[in-house]
1. The value -19000 for helix-only ellipticity at 222 nm (-39500 (n - 2.57) for each DSSP H run of 4 or more, over all residues; to 500) was derived from one model only; which of 1, 2 is it?
2. Relative contact order in percent (Cα under 8 Å, 6 or more apart) was computed and gave 14; which structure, 1, 2, did it come from?
3. Given a computed value of 1.11 for Cα Rg over 2.2 N^0.38 Å, which structure among 1, 2 does it belong to?
4. Going by FRET efficiency 1/(1 + (r/R0)^6) of positions 100 and 172 (r between Cβ atoms, R0 = 30 Å, to 0.05), which of structures 1, 2 comes out largest?
Structure 1
Amino acid sequence: MYKIIGADGKEYGPVTADEIRKWIQEGRAVATTKAQAVGTSEWRELREFPEFAANFTGGTVPLVGAGSVPPASGGVPPLGAGAGPVAVVVNPEQEAEAIIARGVNFSIGDCLSSGWKLVMADFWPVVGVTALIFLIMSATNAAYVGLLINGPLLGGLYYYFLKKVRGQAPTLNDAFAGFSMAFLQLFLLYLVSGIFIFFGLLLCLIPGIYLGVCYYFTYPLLVDRKMDFWPTMEISRRVVNKMWWQVFAFALVMGLVNIAGVLALCVGIFITFPVTLAATVYAYEAIFNGRQVTA
């Protein structure tokens, strides 16, 4: 029997190992979720338990995808339970090392295929929400308001897709959750990472490209782990640095897909953009949460 700390910071249990495996499969518990075996005093991450390690090393637990039934109520809260100001304190170096030590293997094709299936399974809501955020960002950029709200908008959009990928039932409000759950941190993430990438591109082009790839997963990482912007940037940079070329190839393919969408009379972008967003979240889950993604 085990106790587990949910997304809201509260303890749940005691529960059986099978129940925890079910939560892992549903996306309600991840590799870094803290758990305690009943009768012991030590809290450890789930991936540190031999009985759960196989659930995060691939092969046994497929990622919950399109058409999945939302997790039942009770037990460990699903993504978003108790959402509020970002407050989780982590050591970026230790967290990144733990993720790297687990090992990561993801397929660009599987992530893209899974993203396509997810969008096609719930086409109009997903495309509609994505288009709305996209249009708001385009309009506010023209008025220079984008500097203030683009970070929270991107965070909310990734939050929406995280819930979707994990088989939950996101609403339109979830796409704007960045304003309530982490406005300041998402604003700072957008501002600081943008400054770093801009000056990197200005100085020699290559440093800007390097940092742009390293920070590719910062938005889903921040809204998922509820961290401050700087630890988020550091964890993403350290982890991606170990597999930079693979993530670069992934980002390049996503960019080419979106360019193809623009070339399709500009209308195709309203389909390719949500598909590549979903694919990015699938890749994030594989890299940072140890989940297997299969097409």
Structure 2
Amino acid sequence: MLPNLLCQIPVEQHPQLIFKRTFQLNGSGIFYASSNPDHFPEHSVPHIKISIPLGKTSFQAIWQTGAGQRKKQHVREGDICVLPANLPHEVVLESKQEMIGINFDPVFIEQIADELTGKKVEIIAQWAAQDPLIQQLGFDLRREFQQSPRGLYVESVIQVLANHLIRHYCTSQIEMVDAVSKLSHQKLQKTIDYIHARLEQDITLSELADVAQMSQYRFARAFKQSIGIPPHQYLLSQRIERAKKLLTLTQLQIADISYQLGFASQSHFAATFRRFTKVTPKAYRNVVASF
């Protein structure tokens, strides 16, 4: 099992950053922040870092190579940055920007790498990489943080990002040794029962992995292999199924149903319901009532 590293990975400590949201997870810390044009003096952090600029951006990263050569890289809209732990660097922001930052404890990455490859890995610096997956996940996280971040969803994104780092940002070619297998019937049923008993709660991936007595990484992959969707999508789908029953069989206000099922707000509930059913909760209730 991965160690509980909750709250051991701090978000960035820079007075220039205006934090909109921070989120602490096992082995990682995430922040959604903005900043005006400014200079971040040379610094280093003890964790592996992904920086995802959002929207129009322009800044310069300055660092020194192992051979003592001073280098610069211009980072523009659409670029992402991947930094290994303890890399001294400075940043000059040339425009106002928003960003998502994800900090990984090296131990967290090492343990997932061990499950994936059976070997130690070394992350390499990429100052202006074009990576559509990381870019899209950055925008997804911003949308999540603009509402109320769900632990299970954010943890799932962290697992995807950690896997992606190991596969694509290491110093040597990685040969995967892990094989994805389904959960046993008993473990799958225990997990599903646990979810159904707590639909209104902000269930975490670590909770579900503990129920199945597996690491978070292996559990997330095995769960998806078993039912075809990741845990956070299954939780949402079951909340919507429960909402359908409440809309059909009770006269509860839509706001009350939203609250009962653990949604951050009525608007968040309505948007999620519509994404799954193509209609709003009110329209669904009206259609059902007409039969």
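Throughout, read-outs are computed from the coordinates displayed, never taken from laboratory work. Quick caveat, the model's predicted, so the values are computed rather than measured. Cβ atoms are built from the backbone, for glycine too; each structure is taken alone.
1. On the way: 1: -19000; 2: -13000.
The value was obtained from structure 1.
2. Details: 1: 26; 2: 14.
Structure of origin is 2.
3. Details: 1: 0.97; 2: 1.11.
The read-out was computed on structure 2.
4. Details: 1: 0.25; 2: 0.60.
Largest one: structure 2.
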